[in-house]
Every structure is written in structure tokens, then in C-alpha cells.
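Next up, some structures in C-alpha cells.
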Structure P
Amino acid sequence: MNDSVYIPPQVWQPPANLGGAFANINRPVAGATHEHALQVGKHPLQLYSMATPNGVKVTIMLEELLALGVTDAEYDAWLIRISEGDQFGSGFVAINPNSKIPALLDHSATPPVRVFESGHILLYLAEKFNRLLPDTPAARAECLNWLFWQMGSAPMLGGGFGHFYAYAPEKYEYPINRYSMEIKRQLDVLNQRLADFDYIAGDSYSIADIAIWPWYAALVQNKIYNAAEFLDTASYTHLLRWAQMIGQRPAVQRGQRVNRTWGDAAKQLPERHAASDFLYQSI
């Protein structure tokens, strides 16, 4: 290994130039940097997000609920441009003091209920509408096992492997090896699970699939980090079968487009306020 040796100082201070992708929005303090009121649409559910894997979880969930006939799940989705620091505006920070997307404000209650963290939003919506979460104690527990598995595992994928493999200013052997080892293990966990079951939590589609699919399907299908060959994701055949199956769901296809502003123009929908918004572009 040729990594230069770093000797930590007695007290860390943020460097003037951190380097790497997203360095301009990293800072060691919380709170708003500027005053900015959030827009509010006509529906009770107001989503403030961007089509990252975490953001896509929630738009898929909402589109799935609507597909199931839950009309009260109609929503407005407002774009938060994280690369431009929208998440540090005062209105967004009031909903999520952690300044991370997605964030949801439910105006069907008085006062409105704020919900942040993508896994919590999935659980909140599943419980609110009694959909996509099993009823029996054992099945519910299994579903939540995998929901929280994703919440604990994905930071190793995004903040760990993805950062050092794709976004760091230089490629360093030790962190890439360290996180590749962990991500390969995670992929094997999912692959072994899906060798025995059609869906993550068992025989039925649930919020466990919705939570895991945006991150791990994108990885094995080479849609994030350009690392499929490096990680030999083709060897995870059961995981790939599941990834392809979930990706064929119309609600999943719609959910991926919401708050998206890059890539194929036909797959972008920066804001979503009604089902008819999808009619102006083809999937």
C-alpha cells in the first residue's frame, strides 16, 4: 500500500479544501445557513426530496400506495437540490434538523406532523394507510428486521464504498479494500435470503423491498458507482432476479422519476403534484 501516513492533530479542524465530490456541502455544524420558506401544494402530504436512493424509497412508496387505490396518499413532491445547499434552508431544517433528504410534512394532522429519515417515512406511511407492512406479529417483525438492516447497512455502501471508490479525490487501497469486503458480504446476505424467498421479507412485497431496492438493485445493475464488474455483482444471481422483478413494477418506474433532474430527459420529473404529471413524458 502506498497511502501516505496521516498523523491526526490533537484537535481536528476542518481543512480549507476537503476535496472530493460533495465537499462544498460538507460542514461540521448543523442548522440553517439561510432563510428560505418551503413551498406547500394542495395535498396533505408534502415531500421535500431528490431522486437519490434514499429519496426514491419514498416516492416509490407513495406511488405504490396510489396504485393500491389509497387516494389519501396523493402528494406534492418538491425538489431539494442538495448540491446547491437547499437542505440548509430554514424551512427544510425546520422539518429535518439533520438537513438530509427526504423529509415529509403531513398536513392531515393539526399541527402538521414532520417525518424524517427515509426508513421512518416508509414505516409512517405503511402504518398510516395499513399497507405494505404485514399484520401478523412474526411477519411484521421480519419485515422490520430487513427495513432496519437497510438503514444500518446502506451507510457502509454509500458513505463508505461509494465515497472511496467513486467520489474521493484519490483512490486509496485500504478504504476501498475495507468497504469492498463489507459490501460483498452484504450482497451475499441478500443473495442468500433471496435464494429462499421471492421478496426480502418473505412471500409478499413490502416496505423492506422498497427500502433495499433503490440502493442494492442500483449497485448490482451498475447504475451507481460503476462498480458492478469490480464487485462481480453478476455472481449474485438471486439478488439480480429480485432487482429486475421489482424494477418492472409501474409504481417503481414512476417513483424513480420524481425529483430527478439528470440523465435521460424522458425519465425526469423535477416536481410531482398529480398523477397526470407523468403523462407528459414517457417512461
Structure Q
Amino acid sequence: MSHAEHKALSEEAFSLSAHDFERVRELIYRRAGITLAPTKRSMVYSRLSRRLRDTGHTDVGAYLDALGKADSPEWQSFVNALTTNLTSFFREGYHFPVLAEHLRRLVAARGKASIWCAAASTGEEPYSLAITAIEALGAKPPVTIFASDIDTDVLAKARRAVYPINAVESLEPDRRRRFFMRGTGSNAGMVRVRAEVAGLVEFGQVNLAAEPWPFREPFDVVFCRNVMIYFDTPTKAAVLTRIHRVLRPEGLLFVGHSENFSDRRDLFSLQGKTVYRKVG
């Protein structure tokens, strides 16, 4: 039997009942605030199959029972398996000129600026923020960037700062040469983010749906893009309120192209394409 056939047979040995699927939906909501649509049953089956194999379980219900007994390390693997991490360098590129101008104004007025990237994924977004800061303010800009995610696996990849070369193919040639190093030998086909960029970013785990958040100082800018689409209305409201709290007066919130918070004019006013300014 081939490896592929053995893998397929192993996966087919698991079943995901409607009851267990509802349990998964409830658990990931309670743990991470993520609302899984009823249409995501196949995705859940595919992603949890590996967790069952790795933990030695042959039944989804038994796996979920074990998960619920204690605050075990498997909780993090469960969350990691069910989170979505679609990202790229300079995704939704219209935001970055707005950020560059805002950083220039902040540094001119106060001499420094701070950014929180609230959904760092594998690092492309926070490194894009760092590149923007360098391009706007020169080498060693007085900008701090804290980048977080709930998924510890993607944070580990982000810290490594190594990507397939096709991840930067859409960038301008000058930008590629200035901010990335091409791999050679065993690293051929890969690029590494240069130290001047990587050094601006600090990574850490933050669960947006859980309090307290680990911040002592407020931020001038928050990037929280394409995250709220996974939250239900009460969770969105709570997260928006907390973001409002951790932003400085007049701070900017950048959100994803399909996210709209114009109903929260008590917290934010729309400043441009999916860019909001803190009110109050």
C-alpha cells in the first residue's frame, strides 16, 4: 500500500458526526471567539484528522472529551488547526501609503510611533509595516511594531522570517533587493527578511477574544485586518471596544476590505478606505 493510500485510509477511519461538529464549533468559539459556519464541516474534518492521528485517538468524540478535561497543551494545537492564515506581503496595498503619511506626522510631532499588528499570521503583514516605516522615515526609524496572533505555529514561522521566493515576486525589484536576501545552496528558492526589517518587529501571542490584553502602553496604529469576519456580533463589539481602549487619541485602525464598522461611530470615524480614526 502506498503512503498516499495509507494516509487516505487513515483519514477515512475517522468520522465527524453532526453532534461532534457542533461541539467543535462551541469549543473554538469559547476558546478563541471564532464562529465556524455550518458549511465548514469538511474543513474541520480535514484539519482535525491529523490531530487525532498525532494524539492517538480513533474517535472525534473521545478526542473532544480529552480536550475538555483539562487545560492541556493540546488546546493550542486544536486552535492552531482551526485558524485560517491567508496573507501576503503588502496585501491590500492602498493602506500602506496612508500609514507612511501618518507615521511621518507622528514622528514629526512626537518623535516616535507605535504599531500593533493584531493578526500577524506568518509575518508578511508586520514585515510590510516595518518596510513601510523604513521607506517613510529612513533606516532605524523610531517606530515599534508588536505583532501578535493566536496561532503559535504561524508565529514560529514569522520569527524565522524566511519565505519562498515566489512570496516576493509581486514586489518592486528595488524593494526586493533592499529588504530581502536570496538564499543559496540548500536555501535556493528562498528569501530571508533583512535584519534591519526583522529587528523592528516583536512577536507575541494574543487571543483577541480573551482578556486581559498584555499591553502597558497604547498604540498609535492598529492593523486588525480580515479578522473580525470570523467573529460573531457580540465578539466583534467586545474586540472593537478593547481596540479603542489601546489606541492613543486620534489613533488609526486599519481593517480588511470586507469589514465595515460605520455602525460604531461612538468609537471610530471612517477616514478612508477601511481606515478608521479613534473617536474620543
| query | P, Q: which one has relative contact order in percent (Cα under 8 Å, 6 or more apart), as calculated, at 16? | reply | Q
| Of structures P, Q, which gives 2.6 when distance in nm of label points 7 Å out along Cα→Cβ at positions 154 and 250 is computed from the coordinates? | P
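P, Q: which one has distance in nm of label points 7 Å out along Cα→Cβ at positions 42 and 194, as calculated, at 4.5?
Of the options listed, only Q reproduces it.
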| Of the structures P, Q, the one that 3.3 was derived from, the read-out being distance in nm of label points 7 Å out along Cα→Cβ at positions 114 and 162 | Q
| message | Given a value of 1.6 for distance in nm of label points 7 Å out along Cα→Cβ at positions 34 and 258, calculated from one of P, Q, which structure does it belong to? | response | Q
| request: Using Rg/Rh (Cα atoms, Kirkwood Rh) as the calculated read-out, with 1.01 as its value, let me know the right label among P, Q. | output: Q
| request: Using the calculated result 12.8 for Kirkwood radius over Cα pairs in Å, for residues 50-121 alone, pick out the matching structure from P, Q. | output: P
| field | Source structure (of P, Q) for Kirkwood radius over Cα pairs in Å, for residues 170-209 alone, computed value 11.8 | value | P
| So distance in nm of label points 7 Å out along Cα→Cβ at positions 90 and 234, computed for just one structure, reads 5.5; which one of P, Q is that? | P
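Computed from the coordinates by the stated procedures, all read-outs in this text should not be read as laboratory data. Predicted model, so just to flag it, every value in this text is computed and none were measured. Cβ atoms are built from the backbone, for glycine too; each structure is taken alone.
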